[in-house]
Structure I
Amino acid sequence: MKILMTGGSGLLGSEIKRLDPEIISPSHQEMDITNLSSILSTLEKYGPKVLLHLAAYNNPPEHEKNPELGITTNIIGTANLALACFKNGIKLVHASTDFVYTGPGSHKEEEPLLAPSRFGWSKVGAEASVRMLHDFLILRLDFGPIPFPWPKVYKDHYVSKLYVDEMAPLVLKAAQSSVVGVLNLGGPRVSLEDYAKRTKPEVETILKPEWVPADSSMDVSKMKKELNISDEKELLKH
């Protein structure tokens, strides 16, 4: 299966390329997702069967100050990719976020979305364009670098977050599968503090800002069924 991936220079994309060096990963200069003509010419050049879309503007606090990149990159860029995939009969696998959810977890794929932040809304907008297709997979996920890089972490924030080397095999397996629709990818429900302490035991806690949901943990029972995972705790490497 020939897969073309956006965002190959990012944290997750780099880890996926390490797992599968055969994945096609054009640079931003070769394929600008905000330019439909650039996308179409790149897809014609490589002829992939699947487009794994990881490229995004992922700095949530900055979205609260300036919505421009969230609109142009996350929403318009993803819509361009969806249109190009439709024109070329390519399956689109889109990396979304657990920040589309609000209210108590663990969140299920089919629940209504009411994003608590502008970043979350930028990803809901991206998902809306992907859902216009017939052949798509939306992956809702949360991951971070190894080890946890910050000295402080938000208190009382619950997640299904994994470290990037734990998440990358899941994303690759999902992209190579025949699964369609929406799929939560993650590990067991855990506080962000306990997640951080897996690799940084001395981390301190601070109050979380309003735009951070209190509980973005996810129900991953569909993931376990579709990807043949017996227990999400098996995913934890650290």
Structure II
Amino acid sequence: MDNQTLEDLLRSIQENRLSVDEAMKTLKHFSYQDIGHTKIDNHRQIRTGYPEVIYCSGKTPEQVRDIFQAMLERDNNVIATRAGKHIYKEVASVIPEVEYHETARIITLQRKEIPMVQTNISVVTAGTSDMPVAEEAAVTAGFFGNPVKRFYDVGVAGIHRLQKNIADIADARVVVVIAGMEGALPSVVGGLVDKPVIAVPTSIGYGASFQGLSALLGMLTSCASGVSVVNIDNGFGAGYMASMINKLR
């Protein structure tokens, strides 16, 4: 339930269009709903401005399906991350209108209009191999009502590619930069734009990259000001934070 839905419910009671008993049925699971294996936080969107997100890793396809169905009963928009195709097929078997973003491994279900803000977010990758994490960030930010511009494969190994695109990249309110290997790209971008940069280390790289640890440490010790860092491969966290920054007024 979001703020608008709650306000409409209260006005319906005030104007005698809805009885107290009917309203009580609607508000029965207002705080959270216990469906056995999961307690769904129905109040989260009112508290934070964003609905609960389903993290699919570690959950069975049947559990994810049950959560989707419970959230659908409340007419919610739903986003689920780290969802393999087998999970998508299980959810789609009972809710055919769900959309699967294969590269991002995200399932989305839109039941309410998503207001779009005017300012955009740039999502930038060092290499093509970083695209799954980048798409997780881009799809997340887009689902939360942000125009997203993608700039992929513009890493420091061919710095001219970045130079050609930097003006367009900087034409955003916040920039998400994804890189593996040594993780140098966020520092370079951070020194060229006057916008906050969210750096995302990825687990892409050879042995000494330590599955993203080298990139993470490099980004944390960046000499460029205005660069913040999320966890390794955490495209969702970057897209969510970018959305929050982009919507500040």
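We did not get these values from a lab; they are worked out from the coordinates using the rules stated. The structure presented is a predicted model; accordingly, all values stated were derived computationally and were not measured. Cβ atoms are built from the backbone, for glycine too; each structure is taken alone.
So the values come out like this:
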| quantity | calculated |
| --- | --- |
| Structure with the greatest value (metric relative contact order in percent (Cα under 8 Å, 6 or more apart), set I, II) | I |
| Which of I, II leads on distance in nm of label points 7 Å out along Cα→Cβ at positions 22 and 206, largest value | II |
| Structure with the greatest value (metric FRET efficiency 1/(1 + (r/R0)^6) of positions 94 and 166 (r between Cβ atoms, R0 = 25 Å, to 0.05), set I, II) | I |
| Parent structure of the calculated result 0.95, given that Rg/Rh (Cα atoms, Kirkwood Rh) is the read-out and I, II the choices | I |
| Which of I, II yields -11500 [helix-only ellipticity at 222 nm (-39500 (n - 2.57) for each DSSP H run of 4 or more, over all residues; to 500), calculated] | II |
